[in-house]
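Structures incoming, each one as structure tokens.
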Structure 1
Amino acid sequence: MPESIDDHVVRRLNEWPAPTDVRASVPDPERLLAYFDAQLQSRHLDLAIRWLQSQGEAFYTIGSAGHESNAAVAMALRPTDPALLHYRSGGFYAARADQVPGSTGIDDVLNGAIASTSDPISGGRHKVFGHAGLSVIPQTSTIGSHLPRAFGLAFALGRASRSTVTPAWPLDSVVVCSFGDASANHSTAVGALNASAYCAHQGAPLPILYVCEDNGIGISTKSPAGWVERSLTSWPSIEYATADGTRPAELLATAERLADRVRAERRPAILHLRTVRFMGHAGSDAEIAYRSRREIEDDYARDPLLATAGALIDAGVLTPESALSRYEDARARVMERAKDLAGAQRLDTADAIIEPITARVRRDEVLATPSQRAAGFGGRLPEDEGPMTLAQNINAALKDALAAHPEAWVFGEDIGRKGGVYGVTRGLRKAYGAGRVFDTLLDEQTILGTALGAALAGFLPIPEIQYLAYLHNAEDQLRGEAATLRFFSGGQYQNGMVVRVAGLAYQKGFGGHFHNDNSVAVLRDIPGVVLAVPSHPANAPQLLRECLALAGEGRVCVFLEPIALYHQRDLLDGDAAWTATYRAPAAWPAESGAELGRVRTYGDGRDVLLVTFGNGVRMSLRAAAALDGIGCTVLDLQWLSPLPQEELLRAAAGFDRVVVVDETRRSGGVSESVVTALVDGGYAGRISRVASADSFIPLGPAADHVLLSEVDIAEAVRRIVG
């Protein structure tokens, strides 16, 4: 087996030749010494965590050994600069903690690794680098998925001075975002860098410093020689600089110069930091299986700790003996705390674990003044316009939201001058300006990343995804980033938003599956995410306002709008029953019937309860109208996640028969959960379900053969009635 990196450091310092009279000079010896101390702390934390793992006390061993030179980045920045960090950023964290008096960097990292409830950021939910007092925003096992959020935060800080929003960080802050060389190939990283170059090309302020920590290998796969530099230097309008962890004085100077330039010019930059990786990818990774002993030991010559020790010895600041003594003193401090913290209290109930994603802190609804509303609507209030369609009601609700919330942004593809593909955002840009209603790149990851960062900065993002199928390009921005922030920060950070998505099917086969997607399973599978589906113009505005109120609490909401119902006017021919007069916002807690957990019912038949949502509401009502002699009530779930189980069970209790009408797919669709909720809740009547086929939506009339129809609904009712 190769010599361990710990043994190597001790041996090399013991063998270090006595210094001569010729001494190199360093510009700031105390600064270099502080840098060395941060590196030592990080290295010994890695060693201590592996020891804790051997004792059954630690559960996460991706370490920072070899990457400790990232401490220079922290020292080039202010402790108030928001940081979104790579999982090998132990040096950065140690140096950042040293910038804030009273910080306990050693305890922070150890408590995270042992899943202690004393972990200051996640409370024992995950080992992450994070601390609200250090402006370190937690990221989980980042493979570039955090870069869109970092871009969004920098974008929002760049605009904050022209808004009413006061972010948690100074307006001249620099966002720092670190990632690995292998992660630089990830689509989320490429998308964020592209968006940064796009904005910088247009002169938009974007104060972000990207740090690519390049150790030359992604788990077991080497980065091709020269590829990372070629890639990172290719982005137009983004300044690039490179530095090596084996040249500490140059690295400190380069990091400081680049950070100062980003702060002064509000333009993005990339620091390509050459690092090395020691002790494998993680504790379970036996790198001897894919690297030779010679390769591993040759890398020891690039140890940033020994490089810094050498610089300090050459400058006469330390002797080899005092450098080794400092190394061993750091070991003793860290190991003492590791032994003290072993056996710490851990989360031990489901309620405690999920509390950050379920907690409710209801806030009073913010209402616009009459003059603000009049200005937003050009003097013609929508409630005076007579019955309106679903699209028109949503449009009016968005205008009211922008009037009431000066911190709100509406953005997405084609939502500005065009007013959206279906006209739902028409007139918003004219009423509220391009600073609050704007078009984005054709990239859903960037759209959601912008929302993630904007919410962190204190804005209320209302991004639009043009079609449900487009969301699947970027759904991990909701699952891996948006939904986890409150969970992994114990509620200390949040990114409340309302993601509007045009979707579902029944467009007469137009556009095929990419414009008729009926798959919502991924949205229902994300803990903490709220999924609302409006069906009728009468309740859509209140449903949207409830989502906005939840976003104000920090919840991530998806408002899934059925395209086929946008411009529908009738239930039955010529009756105008699918229009409604707009209801202006009213002060909470006025009952609207759209609160989270509430359902809406239509009709008063007692033979069968039809449980449905979205397009299924109108289809069920039409089917019920054709069922002579069978009385039906239609229940609109409104909320698909979390399901309104209490109201569902309460309503079902009054019926002997329930038919679940599901426009999504039979396998993995909504109806499976509804039936399960009824069974688990003790419903004693008969249950049936009818759903669309397990198929993508084909083009043209063929769509009718896989989608649930009104005939299918009527037949299901007749069967259950017998």
Structure 2
Amino acid sequence: MAPSSTNKRSTPGRRRTPAGGAAAGTGAPEEVRRRVDRLRRQIDEHNYRYYVLDDPKISDAEYDRLMRQLRDLEERYPGLRTPDSPTQRVGAPPSAAFATVTHGRPMLSLANAFGEEELDAWHRRVTNLLGEAAAAFVCELKIDGAAVSLTYEAGRFVRGATRGDGQRGEDVTPNLRTIRSLPLRLRTATPPTLVEVRAEVFLSREAFEAINRERAAKAQSLFANPRNAAAGSLRQLDPQITASRPLDLFVYGAGAVEGLTLRTHWETLRWLRAAGFRTNPHSARFPTLAKVKASLAQWTERRHELPYETDGVVIKVDAFAQQAELGATSQAPRWAIAYKFPAEEAVTRVNDIVVYVGRTGTLTPVASLEPVHVSGVTVTSATLHNEDEVRRKDVRVGDWVVVQRAGEVIPEVVRVLSERRTGAERPFKMPATCPECGTAVVRAEGEAATRCPNPACPAQVMQGLIHFASRDAMNIEGLGWKTMARLLEARLIADPADLYALRREDLLTLERMAEKSAQNLLDEIAKSKQTTLARFLYALGIRHVGATVAETLAAHFGEIRSLVKASFEAVRDVPGIGPTIAESVVTYFQEPANCALVEKLLRAGVRPVPPDAPRGGPLAGRQFVFTGTLARFTRGEAEARVRARGGSVASSVTARTTDVVVGEQPGSKAAQAAKRGISRMDEAVFLALIGERRS
């Protein structure tokens, strides 16, 4: 168990560098250099024993004495101060902004299993893909924190970043250095050239409650849960603020690695522990799914004994070779799944039922609740989804209800405690007109959603603008709800394109907008003009077009005007799209106002960059689909060789498929190719095609 947050060692205050210190630091005697190195190694050892092993060997006073000696020497000889020195954990100057870091390997999200049935389904998919090969599993508690990537070069910590969108995150290196359980140097004689360590930064329950008590005393808003508090602490511009909060971390794996060979996840965890990282002591390896299930049953009961929040267990196929064989979807690896603990429930009262209007005009009834604590969070509202759901559950204003949070989703009403009714409860009725603009609402036949058909509805306009500026869309930092509301109220904007016409003098007319804030916002808006086609498509807010669908459409059509002019059939036949999404996309661009918005954005200077064009090569213009098991390569390796030679790869056989590679025990794709008259080849022919021999 980690040390109590109230027992963390303090860090002596940072002193000013004396005048002339830089000059003095250019020629430190060799004896001083050796003494500094010895002090750093001593302090690193004591940090490791205190924060990782929970086995301190010296008193806090003795530890502080060593830190003071090292700090004094570094101030006398500034040339000896290095980024991995223990003195550099706290005290870096505040940053004006966060730089963007591209992860060496994507930080994918995980698919969820809510119960044994879904876990069994995942296991069947794994065993079907692996064939007769048996898989062992590693189970790790899913910590409720913020995922980060830690990069070490030649054994030294050089960079740390948030997960971000999985491909790119924010550089929060100075803030991560404040976390005492993070080693600044690896404890290994032969460190790898490069290793990208994945970790979860978190706050203990005790630390979280202490932070909220302090914020309440200062009349500041409270953090909703430990995860939000940890993420907010990491993204502070001033590392001193981060250092004041007792963040901790567990490492759970590695991303990009150079100069180190690891064959299994379990071996990786052992190496990480030996290198000085703090891994979760409750991680375990199991040879069968039955053993995994027994462990899950135990943790479902024992999770409240832990000093930190956890909402489930992550289950991973252990062998990296099998992970490569299983591969990943665009969002999640097939070789891992997050088993979520059963939802926790609480009883509270419905004070009101309020209708909110979303970005696409959908009216959503939401229950306003008496505050109640559920799964570590104070819940004050719960979604009722739609009118049919309210009727089915018969939720009325004044009812006592059971609410739950399951799988980190929005809280929902499970059932009504009708036996507690007094007769004063009021039934809910969906309004006939939009509560925001007064337009008569509509409900299409066969649909559960009631919608406001007015595209100029203030709520839709506002939600659309917020979506346009959001992180996964145009990523305009600093353009939040309050600022957007002021811009609309002042009639400075009416649609997303108007953002690019804003001037400094316009912004200075807004309440609480200082000159520096105005310039920072204009800089962010200007920066967003250079974006990707996928982000641009997602930002438009087309119904059914999420980030993944936007990536698919961008890769297929290449530029926005091609998609604007595309027919229903052309969109429908894109692999992974289908008729529902195609109809939504085509309908969107058939609306003159939407086409006008696209053109207005382009005229304003927005430049959606298309996906990288194919580089050419012997397989350019050919699309490959693989089925069955290959002897020479894993599926991922074979696909990489196709892409390296200019070809493309798909997961299913479509009209665009030109070649199907058939391995051992093929699936239905081989028959589909034969039916369509598509070229099929075995592994030997494929090897000859790419110029490699069977080993």
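Annotations for the structure displayed:
- Structures compared: 1, 2; top value of mean count of other Cβ atoms within 10 Å over residues 152-159, i.e. the largest, recorded for 1.
- Comparing FRET efficiency 1/(1 + (r/R0)^6) of positions 304 and 472 (r between Cβ atoms, R0 = 35 Å, to 0.05) across structures 1, 2, the highest value is found for 2.
- Comparison of 1, 2 - label where relative contact order in percent (Cα under 8 Å, 6 or more apart) is highest: 1
- For 104, 54, 46 (Cα extents along the principal axes in Å, calculated) the corresponding structure among 1, 2: 1
Readers should treat all values here as calculations from the given coordinates under stated rules, not as data from a laboratory. If you're wondering where the values come from, they're calculated on a predicted model, not measured in any experiment. Cβ atoms are built from the backbone, for glycine too; each structure is taken alone.
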